[in-house]
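Next up, some structures in structure tokens.
Bear in mind these aren't lab numbers, they're just calculated from the coordinates by the rules spelled out. Just so you know, these numbers come straight off a predicted model, no measurement behind them. Cβ atoms are built from the backbone, for glycine too; each structure is taken alone.
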Structure P
Amino acid sequence: MQFFVEGIPVGKGRPRFMRNGHAYTPAKTRTYENLVRLRALEAMHGDSPFQGALCVTIVARFPVPVSYSKKRRLACLQASEKPAKKPDIDNLVKAILDGLNGIVFDDDAQVVQLSAAKNYAEVPGCEIFVSNADD
């Protein structure tokens with residue numbers, strides 16, 4: 001299965017704490033996880049979650065900063081330069097896997113192989129591929 005989540009990819013934010021000690025997930029993270037959930041639901045077409053061991057591949061595409069020169073922009077789009085900036089790739093993966101929980105798979109513990117990359121592209125977003133580990 002594969003699907004695309006439009007928009008600039010967002011990493012999992014650190015939990016925030018209220019004065020009374022309760023923790024909550026930042027709104028930006030919740031919004032992005034909900035968008036991932038929505039696109040996953042559309043891609044699943046009402047099917048039940050995958051069972052067993054899974055492989056997940058995530059390709060995060062970021063926009064080239066507008067301040068870059070034409071030469072540097074071209075280098076970014078040709079993958080000569082990578083987006084070595086925030087969000088950290090592990091936080092990005094965590095936000096996406098949390099968004100897929102309960103929809104594409106029952107628990108992210110089912111993921112036995114994971115591949116993730118950050119690139120520049122004209123159209124920002126995340127391409128997500130999920131397959132059975134046996135395939």
Structure Q
Amino acid sequence: MLLITSIIAAILTIIFIKLSFAVIGLRRKNKVGLGSGGHEDLERAIRTQANFAEYIPLGVILIACLELNGAPWWLVAIPGVSLIIGRLIHAKGMNTPPPDFSKRVLGMKFTFFTLIALVALNLTWSLYRLAV
């Protein structure tokens with residue numbers, strides 16, 4: 001079962017829906033059907049949503065692999081929480097006018113550190129399971 005992954009994926013999906021509604025709201029407000037129409041706030045919202053969509057799938061896949069391979073719940077939960085925190089900080093940094101690049105960078109550091117940690121955890125745990 002993927003209980004921890006399910007919780008993490010559900011939380012991340014809620015965040016993605018919120019980011020998507022922000023894009024939709026700004027499209028309606030600015031009467032833009034495609035692209036950003038030159039509106040900086042809409043461009044930031046689009047990029048925040050797209051950046052989220054670019055990084056989250058690999059993270060969730062790696063979290064699920066770790067859980068499916070029998071890693072302890074806490075070893076699955078910690079990177080999941082870290083990924084959620086990183087994405088929230090990044091989104092806040094991107095969507096607070098003017099953009100707060102320190103939060104954006106911190107959010108990306110959390111995200112990259114988490115993805116790198118998940119790669120290392122998956123490789124280590126898989127090799128450990130093969131050896132045992």
(request) Supply the structure label, taken from P, Q, corresponding to distance in nm of label points 7 Å out along Cα→Cβ at positions 92 and 124 with the calculated value 1.2. (result) P
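Distance in nm of label points 7 Å out along Cα→Cβ at positions 12 and 100 computed as 2.4: which structure among P, Q? Provide the component values of the computation, followed by the final result.
On the way: P: 1.3; Q: 2.4.
The value was obtained from structure Q.
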(message) With Cα extents along the principal axes in Å coming out at 59, 29, 19, pick the structure among P, Q it was computed from.
(response) Q
(message) Starting from the value -9000: which structure in P, Q was helix-only ellipticity at 222 nm (-39500 (n - 2.57) for each DSSP H run of 4 or more, over all residues; to 500) calculated from?
(response) P
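Compare relative contact order in percent (Cα under 8 Å, 6 or more apart) across structures P, Q and report the one with the greatest value.
Structure P comes out on top.
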(request) Kindly point out which one of P, Q the value 0.90 was derived from, the read-out being FRET efficiency 1/(1 + (r/R0)^6) of positions 20 and 60 (r between Cβ atoms, R0 = 25 Å, to 0.05). (result) Q
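Can you say which of P, Q returns 19, 39, 24, 15, 4 when P(r) over Cα pairs in 10 Å bins from 0, in percent, for residues 52-107 alone is computed? Could the numbers behind the result be given before it?
Values: P: 19, 39, 24, 15, 4; Q: 24, 41, 25, 9, 1.
The read-out was computed on structure P.
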(request) Kindly point out which one of P, Q the value 0.15 was derived from, the read-out being FRET efficiency 1/(1 + (r/R0)^6) of positions 28 and 68 (r between Cβ atoms, R0 = 30 Å, to 0.05). (result) Q
